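Structures given as structure tokens follow.
Bear in mind these aren't lab numbers, they're just calculated from the coordinates by the rules spelled out. It should be emphasised that the depicted structure is a prediction, and the values quoted were computed from it without experimental measurement. Cβ atoms are built from the backbone, for glycine too; each structure is taken alone.
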Structure 1
Amino acid sequence: MTDQYASQQTDVWDVARAAAVLMDAEAQRVDRGPITAEWAGLDLDTAYRVQDEIVCRRVESGEHIVGVKLGLTSRAKQQRMRVDSPSTAWLTDRMVLPAGAPLVVEQLIHPRVEPEIVFVLGERLSGPGVTAARAMEAVSHVYGGLEVIDSRYTDFTFTLPDVVADNASSARFVIGGVARKPDEIDLALEACLLSVNGEVVDSATGAAVQGHPGEALALAANALATRQLALEPGWVVLTGGLTDAVFVEPGSQVSAEFCHLGSVTLRCQ
């Protein structure tokens, strides 16, 4: 346990302790059992307080918020993770992988990679009551991307409050080089092929994400509004995995090939 947070460890669970435990697991690259197995009080509202505490500590340590991500937006991901609703989480500059930079697997616990449709906002978007149509009006550009998720829980086994507290398994992300205006393509029909080491392993369209990625963006704006927060201009929004995520190891190469958003490739070492 790091000295910075060791003083907060007691036999009693609270928001500060949960944040410290999860941050330490990430720093030490070790997994653990779900917190809900030890703390019955970790309901969804408390889990978001843990998540916010974690991002506050990240900012205090020098990181900058660059956007948000949605997790578990597709039915396939909800079934895979045995949860029944999406979640929101924070993205910071430390999670950004520049195009062409490798993913260093040993920096993480048990990473998985999934393809995403990515928005960059041109204006502030604040709920409540945001519709998909209104949400898309706030989008400046659309990209293809890959997100690296890395749960701090053993075998990616968790309840919804557990994964929310863990910032929705956020780890790294890379954005492709092809930018489109949101009215240039039909995002519900935008198709993606996911390949590992040159072999296609899965496929999906944008409809896998809440029927349309704009619905996920509206969900994020409305969810943040319940915490008196909003999506800010220039922020990146990862709208959720189009397919199930694939495990990676050193030597793996994962590619997402989109119809209109180009290709995004991630090398693992």
Structure 2
Amino acid sequence: MSTTPLAVITGASTGIGLELARELASRGYDLVICADEPQIDYAAAEVADGTTTMAVQADLATEEGVQQLIDRVRGLGRPVDVLALNAGVATGGPFLEVPWRDDARLVALNINHVLAVAKDLLPDMVQRGSGRVLITSSIAGTMPGPWYATYAASKAFLHSFAEGLRFELRETGVTVTSLLPGPTETEFFDRGGMQDTEVYEAKKDDPAQVARDGVEAMLKGEDSVVGGSFKNRLQALASNLLPEPVKARVHSQMTKKRDE
């Protein structure tokens, strides 16, 4: 059996997930990376850095896709050392205008895949007494999110889940870290239909820096980390101090389309 540590990363075809893969490969991890698009195969070839990378094309918004990923990981017969649950999607626009199927898919991908993969792979990590888990939340999850309310709520769930799970596992040797990025230079806003918003046009963080911040915090066993710029840390601090209606109003100015 290989003695090289193994990392499993979801949502790794682009953006923060791809940079998580690069960062972990550079640190000597073999990888299993997953996304629902053919580009995941190109990502696997791109991030290989003297280690082995397996690409899994699977739709993690479905039970079948989650099972496909789990089966591929278990088929390796190797312990998972790092589990980075990063896959996610946004739906921009007024809640009453976003189709139900879009919101349902968002919940299935952003939340359900995290629960399902963790439920299946974490017991072995706990039994072994070692492992690191990174869950990608968002600064958006620390405040109400008008005009992408379902997305912000899903990220609030993930942060709360990460912190709660971390406490449950505090004496097992397995740590859980919540990564809270701010606006990051990825395809996120285009895919979420959030063009013509203030946040779309604003300066964004480098996904490589966000990933590096996340990996370093995870490997240190920290509970959470605000990835990216100092501005993000100020925003996270402000979210702890301001009342919810004020946070909602401020946040809405960034996410509301100009023609709405």
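One of 1, 2 was used to calculate helix-only ellipticity at 222 nm (-39500 (n - 2.57) for each DSSP H run of 4 or more, over all residues; to 500), giving -14500; which? Working through the options, I get structure 2. Supply the structure label, taken from 1, 2, corresponding to relative contact order in percent (Cα under 8 Å, 6 or more apart) with the calculated value 19. Source structure for this number: 2.
With mean count of other Cβ atoms within 10 Å over residues 103-110 derived from the coordinates and found to be 16.4, which of 1, 2 does the value describe? The value was obtained from structure 1. Of the structures labelled 1, 2, one was used to calculate mean count of other Cβ atoms within 10 Å over residues 95-102, giving 13.5. Name it. Clearly, the read-out refers to 1.
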